[in-house]
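Asker: In the part that follows, the structures are each spelled out as structure tokens.
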Structure P
Amino acid sequence: MSPEHSFPLRNGVLHAEDIPLPELADRYGTPLYVYSRAALQTAWQRYERAVAGRSALICFGVKANSNLAVLHEFQRMGAGFDIVSGGELARVLAAGARADRVVFSGVGKQSWEIREAITAGIKCFNVESAAELDRLADIAHEMGVVAPISLRVNPDVDARTHPYISTGLKENKFGVDIHQAPSLYRQALQHASLKIVGVDCHIGSQITDIAPYLDALEKLLTLIDRLIDDGIRLEHLDLGGGLGIRYADETPPEPADLLDPVFLRLAAHGLGHLQVVLEPGRSLVGNAGVLLTRVEYLKRTEARNFAIVDAAMNDLMRPALYEAWHGVVPVEARASTPTETWDVVGPICESGDWLARNRALPLEQGDLLAILSAGAYGFSMSSQYNTRPRAAEVLVDGQDSYLVRPRESTRALFASERIPKR
């Protein structure tokens, strides 16, 4: 699904479903994150069709977009959730999620987070180290419960994506070396407070080729054979998330392109009884959101032209962090303005504060721009750097819009701070 499906151009004006984006900017101000409910539903239905009639659980990767309205939308449609913190657990429960459809990933689970998750009754802990396994066993024993676990194994598979979002290579911090996994599973068997329920793997993000997934699957099947020989029976196989979206000219696979060969391979291997768990994030929300920003100044220099906008790296971190590419389009067509090449930059006092570089755009001061494909890792990675209030978030449904997170006030940013009396 491309951004144009969710945010169409009508009569020269970009819309969110049936609402012209200038109306939203005037009503809620900028910078402004705008999400399309129809786009969320369409993205979810692609996964729903891919698993129809099969034993599967689609867990939305909460870190991609943790707004309660977005989480509630997925909960309403039947999603489970993949969390990586105690805070995300609190969010999904507040959004109405069933705890037994929540998997808990992450390399650094703190004791309080483990206790909260056990108390809630989550589906599974994805354990990422021997030390975590011991801590989880001790806490479950203290609480008098049996904690469900899988091991997140690192298959040393190259996902062919940006190194910052590649997670399945042996030099990455994530997971347990797949060659060491059998001994750690055997160790888990010795803990009466642990119940082995699955095996987990996640190789990266923004993946546009299913071959790395299938490479990882073959390694997991070999591991599962070893576990069966050790008397370990699994209930599910978690292949993680990571399917990419179209930012520019990518052609990412459909969920069915991945899942069809996975189900076939499991059946051929005699493992058709395993529930397949997936943890998509970006592919469910990435193209369901845009970031609206207004041009404050146009600055022409001998080396470059700068369009200085009111959004910044604190609002959308991906370009500064990954040199990520986002489409940038004027919200209203302006045929009378000459097209020039611009760097779209923010007001933060950092040279890394840019949103787009070398873009051919017809711009005038005061123009409204849409940063496309901003529904994933946009607001969820935003900060208050330079004491900048974080943007508001709006959910659009047809002709209706809902303010699902108000813009922060400047005073609220330091309201909890204290100056010592002496």
Structure Q
Amino acid sequence: MIGDNLSIENVTFESLANEFGTPCYVYSKEMLINEFLEYEKAFESYPKTTICYSVKANSNLSVLNIFNSLGSGFDIVSEGELERIKKVGADPKKVVFSGVAKSDNEIIKALEFGILFFNVESFDELRAIDRVSGQLGVRARISIRVNPDIDPKTHPYISTGLKTSKFGIAIEDSFEAYVEASRMKNIEVVGIDAHIGSQIFDLKPFEDSLERLENLFYQLKDLKINIEFVDIGGGLGIKYKDSDTPPTKQEFASRIIKIMRKIDCNLVLEPGRSLVGNAGFLVTKALYKKTSNEKNFLIVDAGMNDLLRPSLYGAFHKVSRSVKSSGSMESYDIVGPICETGDVIAHDVNLNEVNLGENLVIHSAGAYGSVMSSNYNSRPRVPEVLVSGTKSSLIRKKELIVQLFQNEVILQDE
């Protein structure tokens, strides 16, 4: 706080709203750096660790550049993300390529860049990488993404390690996949990978998953398939509600390192949300108020096209006034301007009475916020701003309405 004004580092949200308009995403550079350094410190006793930031969480070039300057690697899932990390000068030997649907062109681009390895998620993908690598006359380094059938006890949409998930190869089939891969002349097997989900608070599923990978590691070793890397994915939870108590990075690391010391090979982490989630905020303005069916609606200028998580997952985001007030307490459903009933940012939020034109701050919006935004209802994407100390810098310009039409063609009557 600066006086009665909610602030990010040494800049008030009021001043940011006045300078850049609303809605607007805002990130703290200090928080981004500190979150990364906390991971580094937590795993410093296991120096064979490579942290690969999961680009899908927030792919803004300035955010990627900050992590790259700290020595981070990257976990990518598309050609577009590959081009983004190349733009900021990423080290290809710290890049892993995940995702269930890599195209031939994406495989080619990644091989030409010289990535550390692909996380292979199906037998068909394994064969495609072998074929494309043969055409290029190179050997592709691969890890098999094993689906360990572990329940991370999180939202079904972000649980990725269950047998019903589209991700990875079932652990009971993984041994066969490794044997097939080891016989391919254009494939070099280097790793084992698992990613069980996201927003996980209980560390036991991480341990259970890694122990299953450990067993597979020794089975492969008996076949002379020597694994250099164990990639445990990401998924460490963050605090969205005041009542949330996620584990610390140190607690997480101590559990992982204990098992990794027995395996004694390189460890790869793919944190995303836990690096950027709490470092970002969405500033929005109150446009209208109305009461209907015993509900107080506060209609703001940010919608589900700007922040999809509440509509998609029923996700919770804390909402605060940007300026402290002593007015009477009111309960609001905070909703956006999109023509969908599901365009609700938060239900039953207790705030001191909000007047029209006042600004609100949506917390913990740094992960899966701007990166999941769309042009639904022909709404331009909003600006993004990076705050460092007393300085605020525009890192993504507000999209112009004219830009929405640039790739469209009006067919003329013949």
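Asker: Looking just at distance in nm of label points 7 Å out along Cα→Cβ at positions 42 and 146, which of the labels P, Q belongs to the structure with the highest value?
Answerer: Largest value of distance in nm of label points 7 Å out along Cα→Cβ at positions 42 and 146: P.
Asker: Could you tell me which structure in P, Q was used to calculate distance in nm of label points 7 Å out along Cα→Cβ at positions 290 and 378 as 0.9?
Answerer: It traces back to P.
Asker: Can I ask one more? Which of P, Q yields 48, 39, 32 for Cα extents along the principal axes in Å, for residues 34-201 alone, as computed?
Answerer: Of the structures listed, the value fits P.
Each value in this text was obtained by applying a stated rule to the coordinates, not by laboratory testing. Quantities reported herein were computed from a predicted structural model and do not represent experimental measurements. Cβ atoms are built from the backbone, for glycine too; each structure is taken alone.
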